[in-house]
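Structures incoming, each one as C-alpha cells.
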Structure P
Amino acid sequence: MPIPLCLPFHLNKHQHHGHNNVATPSHSDQSYMRFIEILDKQNIKISYKKYDKNRLVEKYDPSCLNNKFVSILFDQKLDNAFIENILLQQILINAQPYNFIGYSNSQLRGRSCYLYAGTTEEIESIINDNGDFYKIKNLSKRAARIGLLFSSCTPTLHIQSDHVIEIDDIEKNGYTFTDGCGIIGRCLAKKIVPYLNDFKEPLITLNENNQVEDNTCPCAFQIRYQGCKGVLMINDDDKDETIQIRPSMKKFTSAISTCLYVCDDGYSKPKLGFLIKQFIMLLSGLNISDETFLKKQEDHFHEIVTMCDDMNVAMKYSLYFDRIDLVYHLLSNNIQLIQSELQILQKKALESVEKLKIPITKSRLALGVCDPCKLNQ
C-alpha cells in the first residue's frame, strides 16, 4: 500500500494542537476523538479533534473516553479507488483493528467517515441493533438512513412512548404538504431549551398588540428521534408535553434511544447569515433596489480593508471565522499582537468576495414548516 495501514497514535488527550477546533481535551472535557487526515498517498496527519456529538457514538463510547471511534478525512485530490481500497481493509491503530462503520450526510460531502474498533461482524451487529436497515434494499438509500445515526445533534429529554402521538400527513393531489413536519407541545419545547447551550432568549418580544410577552424558546426544531427525522413546530398549548409524529417523518424502525435529539443549528435563532447571488436575485425580484445591494457590498469591501486596524471589524470577522481565541486578545485591546492572524482572516474574506458572499449581521436562521393550524394567516 502507498501509505501505512498500521498507524502509531502516540498523541495523548492532554496535549494541545493549536486552534481551528483541532486539539486535545483537558481533564474537564473528554469529547475529543482521534482524527486521521490522509493528505495524499504518502502523507497522513494524526491529531485529536473535538467531535460533533451523535447518537451512535454516544451510545457505544460516550464522550469518546475509550477511543472506540476514529474520524478519518480524505483530501479532495485523492481518487475514489484509493479511498475505497483503504476503507475496505482493516486499519490498525496502536495494534487495535478498526473498520469502516458509516458517515453522516455532511461527512459524505466532506469525504469523511467513522471507523470503529471492532470486526466487520461486530459492526454489522451494531448497525442492525439500531434499526431495521436490512429491509432497505437500495444501497444508497440504506447508507443515507444509517447516516441519520451519525447526524450531529444535541441530546435533550427522554420522550416515552405515551408522550408520542402519531398523526396523519396532509395530502392532496399527490402532494404531501406536511412532509417531514410534526408538532411539539409548547410546554415540552420550553423544557428542552436548557439543553441547547448556545440558545439566547430575546431581550424583549412584542405580540400583535405590542405587549411584552414571554418568548423564551425557538418556534421550530430540527430533530432526530429513534427512526424519525424532520422538523417539530411548537403549538400554542402551554400544557402540552407531547410530540406529534407524521408517517413522512419515519425513515426506519429503531429503538436506539428514547432521547429527543436536536440537530446542530437545528432551531430558529439569531445567526450570522450571508447575502449570496441566489438571495440577491430573489430579493431583486421583490423590488429591492440595486443600490441597496451595492451599498452592502461597498460596506463589506471597506470592512475587509480596515479589518487589521478596526477593533469592531476585527471582532466581527473573528467570530465569523470561528476564531474565539482572537476575540480574547481583542477584548484585552491587544489587536497589534494578532496582526498576522488577522491578515490570514483578511485573505479568507477576500476569497469570499469572488463568490459574492456578504456577511449580514442582523440575520436569523429560519426553518421551513407547514402551518396546519393556520396560526400564521
Structure Q
Amino acid sequence: GIVARFAMTTINNTFESVNNEDDPDNPAPTTVLRSGGPQSLVSWESLGHQGRNFVAGGPTVAELTEFNGAPATEPIRTYAGLNSADGIKATAKLAAEELRRTGGLERDVIGIATTTGTGWINEAEASSLEYMYNGNSALVSMQYSFLPSWISFLVDQENALQAGQALFEAVDAMVRELPENDRPKVVVFGESLGSFGGEAPFLALNNLIARTDGALFSGPTFKNEIWTSLTINRDEGSPQWLPIYDKGENVRFSARPENLGRPDDPWGRPRVVYLQHASDPISWWNPDLLFAKPDWLRETRGYDVSPRMEWIPVVTFLQVSADMAVAVDVPDGHGHVYVRDVANAWAAILQPPGWTAEKTEKLRPILRSDENS
C-alpha cells in the first residue's frame, strides 16, 4: 500500500545517500591496476561507498614482500558499481572488462566475489588470496544494490542471483578464450547474501567443482540452494549445524579450523568450504522455525549454542530474528563474524605453492573484515 511504498522510498533515499558518500580520506587510486584509477573504464565516484573501500583496501606491495620474504607483485582489484553501468548484465560485463584491462587474466588466480546488499566484501576473504599468492592475484566484483543485506534479502534476492551469475559468466567466458595451459585458477567467494549470489551460476555441487578451482562461502543463508541441499542430504550421524556430505569428497563444513580435516577420508579437488557457526542466526534463521523444531536444536548442539535454549513455537523464530540484528556484534568465531578462520579455509582450498601452515598462523591475526567501514 501507500505506507509500504513511502517506507521503501525513504529507505532507498537514505541508503542511496550513504552509497554516494565521498570520503576525502579515501582518494581515487593512482595505479592503473585498480578500478577508478588512471585508464579505468569506470569512474571512482560510480563505485559506491563499499566499492571504493574495496578497491582502496588490501595489503601493499611492501607488506606482501615483508610477509612472504620475496618480492611481491601489485595485486589487482576491479569493481563496477551500481552507477557504473545501466543494469546488472552491463555492470558485470564492465567489471570483467576492467579485469581484462588490468591484466587480471594473466595472474595466477582470479577471485570472483559476490557482494552483500551494500556492495560489501569481507576484506579477510579478499586479502587472504593476495597474501597467499604474494600479489599475483586479481579480484573482481560488482554492486547490485545499496541496501543492507537484511533489506536486500527481502527485496533484492533476484538481483543478488542475477549479479552472481552475470559476473561469473562474463569472467568465465574471458578465461575460456585463453589456451588451457595459460588459464589462471578461478575461485568464487562471498559472505551471507554474497554466498547466496555466489552459488547462483551453479546448479549443484558437481557443477560448481566442474567450473571452478574452488569456492569459499561464509555465513550461508537458508536460501542458498546448494548449501541447503547438501545439508539435507548430509551423511547419517552428522549434525545439521556441521554436516558431512559424501564423506567430505569435495566439500567441507567448518566452524573452527580443525573441522577442515573432518572426516578423515581423502579430500579431492576442487575443494569447497562453507564457514558456518552454530550461533550464526543468519545461517539458521528460517520461516520453518515458526512451527517446527529444527535439527540443530534436536541433535548434538554446536559449541556456542546454549544447552538451555528450547524451541517454542513462534517465540524461537522471533528470538533468532532479533539475533540477526546483532549477529556481527560478537567476537570472531561466533555469530556472523568470519575473519581469522578464512586463512585456514583458503589455504585448504587452494594449497598455494610455497604456502605453509606456519604462514597461515602468521596471517590469521593480520586479517580483518572491515564490516563496519
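Could you tell me which structure in P, Q was used to calculate semi-axes √(5λ) of the Cα gyration tensor in Å as 35, 33, 21? It traces back to P. Using helix-only ellipticity at 222 nm (-39500 (n - 2.57) for each DSSP H run of 4 or more, over all residues; to 500) as the calculated read-out, with -8000 as its value, let me know the right label among P, Q. Here the read-out was taken from P.
Laboratory data are not the source of any read-out in this text; all were calculated from the coordinates shown. Since this is a predicted model, take the numbers as computed values, not measurements.
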